[in-house]
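A.B. asks: Listed after this line are the structures, all set down as structure tokens.
What follows is calculated from the coordinates using simple rules that are stated; it is not laboratory data. Bear in mind that the values here come from a model prediction, so they are computed numbers and not experimental data. Cβ atoms are built from the backbone, for glycine too; each structure is taken alone.
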Structure P
Amino acid sequence: MTFSPRYTITEKILSNISRIMAGREVIERARIIPKWELKLQKEARVHNAHSSTGIEGNPLTLEQVKDLADHKDVVATEKDKKEVSNYLEAIDATPRYAEKAKLDIAAFLEIHKTITAGTLKNDKDCGAFRDRQVFVGRRVLNGTGLKEIVEYMPPPTNDVPRLVKEFLDWLDSDAAKKINAVLLAGIAHYEAARIHPFIDGNGRAARLLASLVLYRNGFDHRRFFALDDYYDEGRQAYYAALKTAQQNNGDITKWLEYFTEGVLISVNRIKEFIERLELTPREADSEQIELTAKQIRILGKIKEKGRIANKDLRAMFPVSRQAVLREISKLIDAGIIELVGKGRGAYYRVKE
């Protein structure tokens, strides 16, 4: 039996998609200087990590997540810090996941392993399908004790490998490639959550998968959108939207209405930011857009690591120290990066 999603394109979905594409067009046309592009990417990265882990109960504040992303010390349990740093790592690995010709089971398990490494009771459950039945529930007070209420019972454990394979095969099919990228991401998010293939980390895996689908299909190739904020800001609405398919015999129309509304909100936030700050540069700013190959590599490494030291720069390029410093000086003069500290401990980071 092959996977085939059930949904109807309603007026609400059509309206959301139309407005999403119009907003995205504004973003794509904007000639955003590298400093602002890196700022938007950094903010989306931090917000997605904070919200996606927060939905699952991680207590770190947004400021603490920002500090972790900047490699600063944070007072929290190792498990809580590890959950956030794992999700940041998975976000950073999105382009690498997307390079694969097909998102297969091995890639899906790798994503889960990245997200959960060092955070589960049993390491064998990281990057592996569940080997026992799980359920989604909540505890309520029942007299003098607590009673577990089952709200969702996922498919049987033995069915998981087959269901995941059928779904991923469909995701790579010609039929799926004809579907709008936003709808495809919504379908992927729901199906990964429905199958619930792992002992833990299913929600994070589903949300990251949706972002990966958007990236792979060229929709969020600059990684500006913080869709996980939308789920976190209205958690009850998020859970209720996921439940609608159960209530409608597997029809995910209501979920896709909710999902496309979230993408629209995320797109509009970036669009309004661009319009408010008039990020289209003047003629005098045009030199900031033309970056050399070395400068692009330097910025990419800073974005990946949060900072970069002189010794790292020397390891990156087989040229003289003076040549590397010239590239760095141009980025500093353009207001894109800044030098922090002095001596051996000095490093470069994106200018706030």
Structure Q
Amino acid sequence: MEKDIALPGFYLHQLIDVVASYGVDTHAWLQQLQLSVPAADDNAISMPWSQFRQLVLDACELTGERSFGLLVGQRLLVNTHGILGYAAMNSGTIRQGAELVEKFLPLRTDLVTIRTEVEQSYFRLRFIENRELQDIQKPVLEAIVLAIKNVVDFIAVGNASGCVVAFPFAEDEDAIFLRSQFRCDVQYQQDWSGIALPLYLVDQPLAMANAGSFRDALTICQAELEKMASRDSLADRVEKLMLNNNSSFPTLELTARYFHMTPRTLHRHLQQENTSYKDILENVRQRLAIKYLDSGKMTVQEVAYSLGYSEVANFRRAFKRWHGVPPSRYLQEKSHSLEEKPD
């Protein structure tokens, strides 16, 4: 079953306004999409994934912009992110601001999750896709990564030198324009997406820090997150937990403990939502299998082991059950399709 996406009305309005600036009759366009535009100050709207995907694809085609996502992202400054933006503005350090965004980004969008991590001498904000973005990966990642880079630049007050932005897709003719928007080095065809900052910068005190305002905003963010969690289904929360720990999926027992339940209680609640731990894990593995294979950076064996299969044969059987062909045939057909695609 297709899941809706969540995002603030303001973000949607910025996307539409960019298209309108190219002289497009957005009223007729949105009517064709059967999209009713919410109020810009509506902080919590949802729409079907297929409708959002078509909206982004149309926007790129109607404007003719290869880097349409940047045009949206450049409008999403720190003061456009509501209470989350206000909390970030008052952060004591870049690390504190980054960890704030990591925890509370779901208040703004569920398209991606951010995970902070240290890699050698860099502090990373890694962006993890919560669903297969596929043909809208580039505009969506460009918009979201630029929006967060704008936040980092604001709170660092120009002291974020040595920053690097990474994308998994290939460089194109707009690379110079893209680098001008991010104002830092941009690296392509990486095995991750996000922002890396020199580790020595992230704990330096920020000039705009205000501990009292930060604490007050943090309290509001926490209350909003708890309210949102109460609206999410348990199955949604279990799926997010798996996606956030895809390098080692938590067992049923660990998952139950995370939600302060016994395995039996967790199983019963999931049954009431017409699913199970096994079904959710199967769905997550299926989505990640396609993502990993499409990246072209992992062998079938590596994908199998990364998804927790001790035997490659078991992964092959599962993949054939999902898609009707084994993974090797899927890769052959995909390669053949790309070779036949016209320029």
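A.B. asks: On mean count of other Cβ atoms within 10 Å over residues 88-95, which of the structures labelled P, Q is highest? Let's see the in-between values first.
C.D. replies: Details: P: 18.2; Q: 21.4.
Result for mean count of other Cβ atoms within 10 Å over residues 88-95 over P, Q: largest is Q.
A.B. asks: Ok, one more. A value of 17.4 was computed for mean count of other Cβ atoms within 10 Å over residues 296-303; which of P, Q is the source structure?
C.D. replies: P
A.B. asks: From P, Q, which structure was mean count of other Cβ atoms within 10 Å over residues 192-199 = 20.2 calculated on?
C.D. replies: It must be structure Q, since only it matches.
A.B. asks: Given a value of 0.20 for FRET efficiency 1/(1 + (r/R0)^6) of positions 56 and 256 (r between Cβ atoms, R0 = 30 Å, to 0.05), point me to the structure among P, Q it was derived from.
C.D. replies: Q
A.B. asks: P, Q: which one has mean count of other Cβ atoms within 10 Å over residues 48-55, as calculated, at 24.6?
C.D. replies: P
A.B. asks: Can you tell which of P, Q yields 24 when relative contact order in percent (Cα under 8 Å, 6 or more apart) is derived from it?
C.D. replies: P
A.B. asks: If you don't mind, another one. Once mean count of other Cβ atoms within 10 Å over residues 112-119 is calculated for all of P, Q, which comes out largest?
C.D. replies: Largest calculated value belongs to P.
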